[in-house]
1. State the single structure among I, II that was used to calculate mean count of other Cβ atoms within 10 Å over residues 33-40, giving 13.6.
2. Quick check for you: by relative contact order in percent (Cα under 8 Å, 6 or more apart), which of I, II is greatest?
3. Using distance in nm of label points 7 Å out along Cα→Cβ at positions 25 and 273, single out the structure from I, II with the greatest value.
4. With helix-only ellipticity at 222 nm (-39500 (n - 2.57) for each DSSP H run of 4 or more, over all residues; to 500) coming out at -10500, pick the structure among I, II it was computed from.
5. Name the one structure among I, II that distance in nm of label points 7 Å out along Cα→Cβ at positions 73 and 97 of 4.8 was derived from.
6. Can you tell which of I, II yields 4.9 when distance in nm of label points 7 Å out along Cα→Cβ at positions 145 and 321 is derived from it?
7. Identify the structure, out of I, II, from whose coordinates mean projected area of the Cα convex hull in nm², for residues 81-184 alone was calculated to give 10.2.
8. If FRET efficiency 1/(1 + (r/R0)^6) of positions 201 and 313 (r between Cβ atoms, R0 = 25 Å, to 0.05) is computed to be 0.05, which of I, II is the source?
Structure I
């Protein structure tokens, strides 16, 4: 078996802004596995400042893997702690190699018979840009909207959310918030109470990770249901994963396979969560359509009815061609 890696640079159609800063381009690697005349394609996708990958030695590790592919393929777990995105890339390339007609997992979605409900993602920006995005998502048929919060003036964010609620009730439009850890112990409860006036479905990572006592207190207050996101990154041992869930007891967890080491670690998170009555959904993490397709097919097999965070394929002006298409607030595989 031969393995090769090809670097890519995806250009955003317009710069994106989160509480961690702005981005104009997204770098990563496609991985190609060749065996018996067949080629499988996967994606190693990381986000600088968020992924726990050892980016300093990333290319060196890719060269090592290319020189001895079988030893790494036989032991993908060895990549988990320092190179989770590479593990995800090889894992998805293997699925692609073994697939027939690009069907990685059997589901109605994979065969183009049903769509996956997804949230419409609204990025941070000036007030008029936010309003424009919201109107676009509503017009496109989304019934679940996720807003990035924490980087703008708080009163502006409240005003925008209030504007949505004046037009649509919680039964008509589900609102999710993503703070990316923007709040702190001094302001988080006050801000959550202000947001809660608008019937918010959930808030992702209201404070920075590794503050178990504070996060447990936030969850126990039940002002707004909490979804753990960055909190899961870099937690690799099964005992440590259970410890995080038991220490915080969130309502939801969010699974980003390329940041968590692939689909298998996400399956393990799901198993632990379901034993504790914690719900979950999956979110793409700025992958190209290659990674997005693998995540979508994996999610579809789970038959999770919650709206998923899989609407990032349209962010780029030079994304790879794909059968994926967003229609009326759902992701479809147009086979």
Structure II
């Protein structure tokens, strides 16, 4: 599989600067790309590798300076590189067509056309699986679950009873959807479990990374809206709602009944307290603790989270604190000596 640089420019809607007849046979990281491969630069941190890379060409943004090797200029080098990755690395279907004989499927369950089901899959009573979906080995689907079309459930995913999963969804290995929310009522010194009778709704075009846990609602629904992308090891508690096209990095925890806006960007290891709302397009830096409402388009950081410029000023002031305390101590000593005279 190969393309000329001119053909690549057509594929990504870009412009060649240099020899458009160069043959490209694959893609590679700028640090270790080989001759015949194309690489990309979308992060300024990697510009330092441009003079040493062995790649035959590089995808860059429209304002990138001229370099010694041929380039393809595009509006979005990262997205263009995604297109090339898909072209040179088409998906490999690792699951055979049809239903594996060891799968256990309740007689009332319905399976859409062209859906592949792997070994050891369990599908419960009255569940419905859409067409062209792929269910890898070890997946457990409970009673009255709905899974849309063109959805992929990787090995050992668990969908508990009454969960609803949309179309074009990808759930990676170890995801658990519909586990009980963390709800207990205290009577005296004893905690009594509150029945978690709600559901989980995952809308279309959602991707959830390995070993995430999405708890069912106490009442009503926990909702993951269309286009949401979750990294690995994320906890979503009961009755949470995550707005459309929000992206969340690993090890974030969202406490119960919190509502996140649309198009948010949330770094890793962020914690959200329960029963709060956060506005659309808010950016939360890694390791922040969010405990209150922030309006749309805010950029916040720290524990507790606050506007990022305020947080940076306070962090800078804290770094000066040991020196200031030392100066205060010295001044107190001088004052005490002066008072003795």
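1. I
2. Between I, II, the highest calculated value is found for I.
3. Numbers: I: 3.4; II: 6.0.
Largest value of distance in nm of label points 7 Å out along Cα→Cβ at positions 25 and 273: II.
4. Values: I: -10500; II: -5000.
It traces back to I.
5. II
6. Only one of I, II returns 4.9 for distance in nm of label points 7 Å out along Cα→Cβ at positions 145 and 321, namely II.
7. Values: I: 10.2; II: 7.8.
Working through the options, I get structure I.
8. Derived from II, not from the others.
None of the figures in this text is laboratory data; all of them are computed from the coordinates on show. Keep in mind that what you see is a predicted model, and the values were worked out from it rather than measured. Cβ atoms are built from the backbone, for glycine too; each structure is taken alone.
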